[in-house]
1. Looking at structures I, II, which one was FRET efficiency 1/(1 + (r/R0)^6) of positions 69 and 141 (r between Cβ atoms, R0 = 25 Å, to 0.05) calculated from, given that it came out as 0.45?
2. Can you spot which of I, II the value -22500 was calculated from, given it is helix-only ellipticity at 222 nm (-39500 (n - 2.57) for each DSSP H run of 4 or more, over all residues; to 500)?
3. Starting from the value 1.2: which structure in I, II was distance in nm of label points 7 Å out along Cα→Cβ at positions 77 and 101 calculated from?
4. Upon calculation of P(r) over Cα pairs in 5 Å bins from 0, in percent from the atomic coordinates, which of the structures I, II produces 1, 7, 12, 16, 17, 17, 13, 9, 5, 2, 1, 0?
5. In terms of mean count of other Cβ atoms within 10 Å over residues 37-44, which of structures I, II is highest?
6. Of the structures I, II, report the one carrying the highest value of distance in nm of label points 7 Å out along Cα→Cβ at positions 173 and 205.
7. Where does the value 116 come from, among I, II, when volume of the Cα convex hull per residue in Å³, for residues 61-164 alone is the thing being computed?
8. Have a look at I, II and say which one yields 25 for relative contact order in percent (Cα under 8 Å, 6 or more apart), as calculated.
Structure I
Amino acid sequence: MALQIVSDLHLESPKAYDIFEIAPKAPYLALLGDIGTLSDSHKNDFLSFLRRQLQNFRIVFFIAGNHEAYGTTWLKAQAVLHELEQESSNSDSLGKFVFLNRRAYKLPDSDLNDQVASDTTANGNIMILTHWSPTTDLRSLDPKHLGKDNPIGCAFSTDLSGQMCFESEKVRVWAFGHTHYNCNFEIERGERAPLKVVTNQRGYYFAQAAGFDDEKVVDLT
């Protein structure tokens, strides 16, 4: 499975929903949060941007970051995204929009560890998509923040290395955003297959993250 991943476009600042293009390089696209905001003054432009992606990709997976609810509420932002999910399922001209709000695609809502444990798909590998970082591995951190006493560091990364969702051999890829720092590395897990940790974040227009590639594709094999 080839999945194109993009996050932290921040099309709300400056407003650029109508001009930012993502050239399709895979059948599926994952937008991993902080793409824009769903406030009243941005909502229609944001939805137009998402519909353009649905014309180009078979499935668009969407993770909400913290910026999607700026200027509105989480409940209102989620309602808008659920409405688009329903709209796409009833459309013959759009791809499928999947709002991954703390759930696994095609699996019922449950704790992430439970979802991984209960997935009995034969030979099925798992890719986990989140907005926030699941690791404090130094390779995932911007060097300019290393060695500093950062009281809000936990707002960007949470160490899940001891959790089954992180250790399971079925989980082969974990893609995230939020940190505005791009990384692509593997975490060795003894005799188990390594876990690939990857990001593709643009960041704010006037402070873009090094290494961003709007054509980046991640393979799950």
Structure II
Amino acid sequence: DQSRRRRGIATVNARWDNRAAVLLGDYFYSKALAQAAKCGNGVVRILAELVECLVAGECGQWKAIDNLALSEEEYYQMIEMKTARFIAICCRLGALAGKAPAKLQEALAAYGRNLGMAYQIRDDILDLLGDEQTTGKPKFADLSNGNITLPVIHALAAGRYRDELARLLKARNGSEEICRLLHEGGSIKYTLARVKKYVQLAKECLQPLPKGPGYESLCRIADLTELRMN
């Protein structure tokens, strides 16, 4: 996405170039699959399907740039294919490695999916409200890149500031003004409520797990996702 900083550190793209970043990403994928081949249990197949899904999700996001008609449902499908699916598979593989029964593997995968949805939606909020020193990446990056996120989708659908928002979004400027309109129209509040909903769903998915330190840690991770500032 050509970001210059992530987690407060210069990206590969910033230090070298976009080609180096893409090639390094390809290398990491190949190394991950090579390691997975040593595990058995269908891990390579699961990871290969994940990579396919991530690429499809990234293509979907690319196609959605500057698409002011993007629906909330289309947005959810897009983030499900990227962040949510990625975290779901991580949780499933952890359960698989621990030889958990199929029921718990499914429960943890569902937990990861909902956690991923909450994480990405919270990320949309941080792009608008976060502090650059804390988040480690530029504020308003989504707006600058034409990425249509949930607060914007909600505001456009509500219609109260639709024309003004559309004008600002198409021009890719006036980020502070856009943020003000999102606040006044209730879109920030709405988006925060969606984060809370997915966090709650994630914790509900943990009910089949035995209660103990592991269960408590996973609940805590979900709670921290709702409150995270970076």
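1. It was calculated from structure I.
2. Values: I: -5500; II: -22500.
It traces back to II.
3. Working: I: 1.2; II: 3.6.
Going label by label, the one that fits is I.
4. The read-out was computed on structure II.
5. Numbers: I: 17.2; II: 12.6.
For this comparison of mean count of other Cβ atoms within 10 Å over residues 37-44, the top structure is I.
6. II
7. Numbers: I: 172; II: 116.
Checking each candidate, the match is II.
8. I
Every number in this text was worked out from the coordinates using simple rules, so none of it is lab data. Not measured: the values here are computed from a predicted model. Cβ atoms are built from the backbone, for glycine too; each structure is taken alone.
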